[in-house]
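Undergrad: Below: a set of structures, written as C-alpha cells.
Here, each number is a calculation from the coordinates, and none is a lab measurement. Owing to the predicted nature of the structure, the values given are computational and were not obtained by experimental measurement. Cβ atoms are built from the backbone, for glycine too; each structure is taken alone.
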Structure 1
Amino acid sequence: MASYAFAGEFRNNFQQWFADGLNRKLAGHGYRMAEHPEDDIRLVLNFVDPNSPRPYRRNAQATYVVTVVETDQKPDNILLAGYPILIRALSNLLIYMVRTPETFETYFVTLEQGYYNVPFQEGQEDAYFDKIFERLEPLASSNLIINNDFHPDLPEHLWEGDEVTEQIREAGKKIEAMNLWPAPFPIQEILPPEDFRHVKRLYGIGGLSYGNLSARKEGNRFWMSGSGVNKGDLRRIGQDVLLIKQFDSDRNTMLLSVPAHVQPRRVSVDAIEHWMIYTEHPQVGAIVHIHAWMDGIPSTQINYPCGTVELAKAVADLVRQADDPSRAIIGLKNHGLTITGKNLDDIFERIEGRIVPQVPMT
C-alpha cells in the first residue's frame, strides 16, 4: 500500500481545511499516512510560503512532491508566478491556490510548463476534493524507472559514435531550430546552489531539459539522448548520447554500454517507454518525444509522470492500436507527443507544419 505524508506547516485554517480534504480522499482510496519520516513515502504534500518556498528533501527518487501554496492576489501570468516556486521547492507538481474576498481558484502547475484550473463551487466540497485527488493519484500510484547501470563495454569503434548517432545529432539540431526544446526557466538560475547540488545528486541531471529522441542501433539496442543535456548539440558518446542494451525488470534498471574512458551521465528518464516500443515493434526505427501537440491524435487519459512504468504502458498500448505502429503519433495528456517512425527523417516529414508548440492543458 503506497503511503503519503504532509510536510511544511499550515499557515491558516483554510490550509488546514485543504489538507483535511486531501487526507480524507487519500485514506478513503486506500493510501496510508506515513508514521515516520524514514518510511517509503510515495507522495508528499508540502505546504510552503510562496515567497520563501522551503523544499522537502526527499530521500528516494520514487518520492513525488506536490508543493502547495496560497496567495491573496491573482497574478497576470499563472505560469510565470508559479513555475519558479515549483522548481525552488524541488517539486513534481505545484498546487497554486488564489484566495481573494471575491474568489477561490486552484491551479495545478506542471513541470511541462503548463497549468490548469480545478474549479470550486460552494456546497460542492466533496466533488472538488474528488477532482484534486484525481490529479494527484497518478503520482501516488506510479512506479518510476530512473536507475541506470553503466557497463564500460562499448566497443572502441563506437566511442565516437556511428551513422545512427550522427542522425540523432542532426535531428536534435532540427528540433532546436523548430524551438521545440523549451527551457525558459533554467533550473540553475532559479535554485540556490545547495538545492541545485541536491537535484544533481538525486537525479544526475544538470538542468531542466524537455523532450528526448532515440534511434535503433540493432536488435533491441538503441541510442538515446541523455538527461539534462543540450539536445541541440549532441556530441559526446556516453554523456549526450547513450546506448541502451537491456532493461533489468527485477531491479527496474536500464542497462547501458558506455566508453571505458567516459564518466557517463544518466539517459533520458523516458528510456523505459522507448524500450517497450522498440521491443514490441521491430519495425520502429526511431522515436521522438517533444513537449508540443498535434490536433486529431489519440491521447493517454491519465497524466502519469515522466519515466514511470504506467506512462510507458499507456503510450505503448496506443502505439499498439495504431494502424501502423511504426508510424504512430501519440499524445500524452497535459504533457506532449511521442512519435514513432521508420527513421528520424520519416518522423520529420510527417510532423512538418502540423506542430502546435503549446500543449493544451485539461
Structure 2
Amino acid sequence: MNQAVEPLILQPVPTLMQRHRRTLLAAAALAILSGLLVFAVHWWQLGRFLEETDDAYVRADWVAISPRIAGYVAKVLVEDNQPVKRGDVLVCIDDRDFIERVRSTQARLQQAEAAATARQFSLHTLDARLSEQQQRIAQAQAALNSSQAEAQRARLDYLRYRELVAQQVATTQHLETVSASQAKAQAAVIEARAHVARQQAQWKVLQARRQQVQARIVESQAGVSEARANLALAQNALNDTAIRAPFDGVVGQRQVRRQQYVMPGLPLLAVVPVEQAYVIANYKETQLQHMAPGQAVDIAVDSFTGQHWRGQVESIAPGSGAVFALLPPDNATGNFTKIVQRFPVKIRLVPDESNAARILPGMSVIATVDTRSDIRKGPAHGG
C-alpha cells in the first residue's frame, strides 16, 4: 500500500556573518544607549546649568592720548605696539616758549611779593607813627590840663585882688597885673585845646592812611595770589609738554610725527591696557534667568584653539542693546515681530600670568557661564 510521504523541511542554520552582525547591532545599540545615558546624566548634572554664547568679544578701556597745549612736536619716544609703563614719556612738545613764560610769571610774582612786602613795611611805619601820635596827644592833653590849672589859679588871684582893691588894701596896678596874668592863662588854655585838637586830627589822618595801606596790602596780596596762579598755570603748561602714559599698556594707532603742529584734543596715539582686558558677552534674555555676578565662566578664544581661560561674571547691563541704540526700535507701530533681545554681560578675566597677556582686545571668544555657582556680590542685573 502506497503511503504519501511529507517532504522534509530543513531549518536554515545562521551563518557566522549573520551572528556577527547581530552582535554588532546589539553592541551598537548598547553603545548608543550608554552614550545617551551618559549625555543625559551629564546634561542633568552640568549641561542644563551652562549658558553659552559665541556673541562675545574681548574689550579693554583704552584711551586716546591727546595734548593739553598747542605746539610743535619735538620728540616721539615710542613706536607702534610698544609696551609702556605708567608715567613713561610718550611725546615731547617744544618747551622753549613755555620755559620763558614760567620765567616771566616768576618775575611778576617776585614783583608782586616785593610790592606786598613794601606796603607791609609801610603799615608797620604807620603803626609806629600812630603810637607816637598817641603819646603826643597825651602830652598835649597834659599841657591843656596844666594850662587850665594855671587859668584857674589866675582867676582866683584876680578875684582875691579885686576884693583887696575894693577894700583899698591892694593897689590898682597890682590888680591890673593879676588881670593880665588871668587873660594870659586863658589864652594858654585856648592854645592848649587847639594843640590837642590838632594832634587828634593828625591821629585821625594817620588812621585813615593806615586803612588805605591795609586796603593796598589786600590788593597786593590778591596780586601775589594771581601771580602765583599764573605761575602754576605756566608750570602746568610746561609739564604738559611731556605727554605721559596714564597707565600700563601697549601703544597703538600712533599718528603723531616729529615737527607736527598739534592742538588740544587732537588724538596722537592710543594706550591699550591689554593686561586689564575683559569680555563683553551678549546673552539672550532667555539665558539670564539664573545668571548672577560672581558665577564662574569658561572662555575659549577663537585665536587659540583648544585653550581655555577662566573668568567671573562681574555685572549685567541695565538694558538690552536695543535700549541704548542710536535709533531704538518702536514696536508700537506697524506689524509686530518678536525678536529675542540680547543683554551685554561683563566678564572679568581671572589673573593668570601664563596666558593673560596673550588675549588682545577685539578677539572673538565663546563664553560659557556656569549658573550653579550663585555667588551674589552685587545686584544680579544692572550692576
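Undergrad: Given structures 1, 2, which gives the highest value for FRET efficiency 1/(1 + (r/R0)^6) of positions 178 and 298 (r between Cβ atoms, R0 = 35 Å, to 0.05)? Don't skip to the end; give the middle numbers.
TA: On the way: 1: 0.95; 2: 0.00.
Evaluating FRET efficiency 1/(1 + (r/R0)^6) of positions 178 and 298 (r between Cβ atoms, R0 = 35 Å, to 0.05) on every structure, the highest lands on 1.
Undergrad: Suppose relative contact order in percent (Cα under 8 Å, 6 or more apart) works out to 29; of 1, 2, which structure was it derived from?
TA: On the way: 1: 13; 2: 29.
Of the structures listed, the value fits 2.
Undergrad: Kindly point out which one of 1, 2 the value -16500 was derived from, the read-out being helix-only ellipticity at 222 nm (-39500 (n - 2.57) for each DSSP H run of 4 or more, over all residues; to 500).
TA: On the way: 1: -9000; 2: -16500.
So the calculation was done on 2.
Undergrad: Further question: If mean projected area of the Cα convex hull in nm², for residues 210-321 alone is computed to be 7.7, which of 1, 2 is the source? Write down the numbers at each step before the final one.
TA: Values: 1: 7.7; 2: 15.6.
Going label by label, the one that fits is 1.
Undergrad: Can I ask one more? If we compute Rg/Rh (Cα atoms, Kirkwood Rh) for structures 1, 2, which one ends up with the highest value? Mind dumping the intermediate values first?
TA: Details: 1: 0.97; 2: 1.58.
Largest value of Rg/Rh (Cα atoms, Kirkwood Rh): 2.
Undergrad: If FRET efficiency 1/(1 + (r/R0)^6) of positions 58 and 194 (r between Cβ atoms, R0 = 30 Å, to 0.05) is computed to be 0.00, which of 1, 2 is the source? Provide the component values of the computation, followed by the final result.
TA: Working: 1: 1.00; 2: 0.00.
The correct label is 2.
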